[in-house]
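Throughout, read-outs are computed from the coordinates displayed, never taken from laboratory work. The structure presented is a predicted model; accordingly, all values stated were derived computationally and were not measured. Cβ atoms are built from the backbone, for glycine too; each structure is taken alone.
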Structure I
Amino acid sequence: MGGTIMGKQELYQALSMADGVAGREKEVRDVLKQYLQPHTLELDEDFFGNFYAKKQNGNARKVMIVAHTDEVGFLVKRITADGFLYFQPLGGWWSHHLLAEKVTITSQKNGKKFRGIIGATPPKNHDSSRTIPIGDLYIDIGAASKEEVAALGISPGDMVTPYTVFEPLAANPELLLGKAWDDRAGCAVMARVLEQVASKTWQEIDIIGVGSSQEEVGTRGSKIAAETIKPDIAIILDVATAKDTPRADNYQNRILGAGPGVVWYDKTAIGDVALASKFIDLAEAHQLPYQHDMLAGGGTDAGSVQLSGNGVQTITLSLGVRYCHTSSSIVHSRDIDSLVDWLLLFLEDLEANGGQLI
């Protein structure tokens, strides 16, 4: 044990502002370690970059709670003779969101961070009615030559992340503005749940929290985590675009502040009916807000986890987030709290029933 006690708002801020694209998630793992080290948990990581927080006795049913640590971002692709940086996207981006956005470049060579801004060729060279290809965008760090960039320690392969300062919004401080809520909001939930169960003396279930790596480029880390842990039950925590903004073309679900969602379907997995029903029963019995959800446009770590080994009983629980896969997004802190409470109710019920869904 040991370490500095971190409050939940500090956790949210640290997770949001940590820089960590696929394969470069160390800063995020370090935040999770700092938050969980004061508690009686076994903390570990694997060669692939997955983070593990384990509360187990070795003889019980295994419940794995997964949230991915990587954010959408970029890698430096090439550096021009006059000092501009072209980049490779990691995860899904729409280029209209990128023009004039601030970014942070993290040097692999010296660990230093450098601010830049995304630019493009002058608008007169583009049809203003079409999206500018991401390949036409570049990063301006103020350097005048390739040699100046190299002298800073910046080279191809370096991580590039959006630069957004975390802050509660003045009109409603429960709404938290930041970058990377996909899926740092899920990471916050996972960490808070493991913090709460650390002091339990449960015998029927082992609980393993996983901060999975490389979700945004093909749910890669969760494949390894599932084969390593071999869970009996897996709960995936992820976010999805909120539908409570102007012209949102969906039913009125994923409303910020109206609770987390039970995900019945995504492009990679069908939610386990028994798990979904248990979560709904618990929410209704304890008057917790929840929403029904289907992720028609994308997949989650559920797809890889569900198909691991001989198959794993799996469900995804979602948090609505405004403006996913952009430099700045918004999550509701009350939804985070509700999801923590919901998971704890589920784990307590599972322990009380001998690790079985009853």
Structure II
Amino acid sequence: MGSRQGWTVNPMFSAVMAATFYGLWAVLLFFPFSDSLRTSFRLFYAINPALGAMGIFLLSRRWVAGWMPSLIGGLVYGFGPFGLSFIDFHPLTGLTFAAVPWLLCPAVYWGRHFRPDLMRFLIRAAFCLLPFAFIVVFFWTFSQHWAVRLFLLPQQTMLSGYDLLGLFLPLSMTERTVVLSVSHFGLPVLMMGVFVFLSAQRVAVLIPPAVGLVLAFLNPVFGVSPVIWTALPMVFLAGLTAVGLQSLIWAGKNDSKWVFCCTLLAATMGGLSFCVYVTNRSVVYFYPAFFYLISAIVLTVVWGLSRISMRWLAVRWFLLIAVALADCYVSGRWFIEKLL
């Protein structure tokens, strides 16, 4: 599951295409609000999501054969609810979440062709400390008088269990410090990625995101606002979303039970969101209901094709990518209108 090769593109060419796409996507989302981005600092509101998305793209290519699933993984991280929720703070704050996937690349790519041994493990473990060190130094630097003491984030902003609701209904969480979400369509796709991860049993990959998640629930450490540590688990979830999307495109008959679980999740969330919308009549619940139900329909098609062992890769690719792009665009515009 998730190990088959898809349509391959030259790595350098795919990276150029991804960078171009993220740049154009930033223009598409932020151009209607260009009057709010006239100062050089505020331009980072549009630059940071593109940088973060590109970092996820490069990071996830370590495990994802197809470039398009990696592209979507980057999109849900940088231009999804999580990345765009940083618009509510100083423009430079977003550099932290944007830098995290880039800083994890050395740990992921170093020595991948070497024989696994203790030395390789220790060097990779040391590289995993890079994002933690960067965040601490970044916040320390801008707390100094010679750095104009920029107010990046409120310090007392620990996560609570309520914040996890953002995974299911991100549009209803704009009042929170950050929104933990991979978008509506991304949730059932993420579930597929979790199934792949569990089958691969790569426990060591869990350590950085687990540490980041724990720090996000604690009081400030080294003067760092706790919620910024959520970038580490969100990088992990975005990567799993890319893996899950590739697996859905290539799912065969043996994978149909996992596809069915993803379909059931999308249908359940769509039904619950619609019930809430009927009582509240708010787009905060209409968009989730719409995209969850559309996702359920698309995943039903994928499940049916996998059940009868029919590839139809172009059909799967088009349906899955179309819903992902539509969801990211609508949700992204909604967040920008609310926060910018």
Computing helix-only ellipticity at 222 nm (-39500 (n - 2.57) for each DSSP H run of 4 or more, over all residues; to 500) gives -8000 for which of I, II? I
With Kirkwood radius over Cα pairs in Å computed for every candidate in I, II, 20.3 is reproduced by structure II
Per distance in nm of label points 7 Å out along Cα→Cβ at positions 51 and 115, the highest-valued of structures I, II: II
Kindly point out which one of I, II the value 2.7 was derived from, the read-out being distance in nm of label points 7 Å out along Cα→Cβ at positions 35 and 299. I
